[in-house]
Structure P
Amino acid sequence: MDRLVDLERIVRAHVAHPEFRGRTSLKKVVPALVDDVTYDDLEVQNGLVASHRYEQAILGDVPKEERKKVCDELRAYCETDTLAELRLFQELRRVCQ
């Protein structure tokens, strides 16, 4: 776990941007600093919805086809979140050099 770093703590301590509007969540920071990652084309666009959909798929009485659809949507959301974190890290690194 020593290799994991929460980028929000770094952004909160060292980066300011008017588009953050006083917040440092990934959903505020990425659009302001990274121009090639978006959640707009996804069915699941935020963590709250992702959590709810996951709970429905796992604990709810959801048909197998719907469960697969939800899992595919969640996978796409998680892939985008991971890419957003990577691109944010790269951008922070670029501006600090």
Structure Q
Amino acid sequence: MIRTLPSKWGPVALVCRKCGKKLGGGFGRKNKHGLADTLRDTLKEAGRRRALRVVETGCLGICPKGAVAVALDNQVLVVPEGTPVDELIAAAAPPG
């Protein structure tokens, strides 16, 4: 029997690990950090660590150039290198 349990966090963002490795950074301070780590750090600094669950995953099959694919709900976002992660957090887990 399948059961449903409440979660301690909000939406889940699946960040393509392969895209992140190809970029070798591109986000955060001085654009030297990966998207997943930058998202986690930014959420933690804002006191919203559980507002968005960030999980690195295998290839999502999008493979954009100069960007990272992020699956969120029923869509895949293409996040270009250097995009402020605050924009992604606002779209994925608005304060409230």
Given a computed value of 3.0 for distance in nm of label points 7 Å out along Cα→Cβ at positions 12 and 84, which structure among P, Q does it belong to? Q
Quick one: helix-only ellipticity at 222 nm (-39500 (n - 2.57) for each DSSP H run of 4 or more, over all residues; to 500) came out at -7500 when computed from one of P, Q, so which one is it? Q
Given 3, 14, 26, 24, 18, 9, 4, 2, 1, 0 as the derived value for P(r) over Cα pairs in 5 Å bins from 0, in percent, which of the supplied structures P, Q does it correspond to? Q
If we compute relative contact order in percent (Cα under 8 Å, 6 or more apart) for structures P, Q, which one ends up with the highest value? Q
Of the structures labelled P, Q, which one yields 8.9 when mean count of other Cβ atoms within 10 Å over residues 4-11 is computed from its coordinates? Q
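Computed from the coordinates by the stated procedures, all read-outs in this text should not be read as laboratory data. Note that the structure is predicted; figures quoted are calculated from it, not measured. Cβ atoms are built from the backbone, for glycine too; each structure is taken alone.
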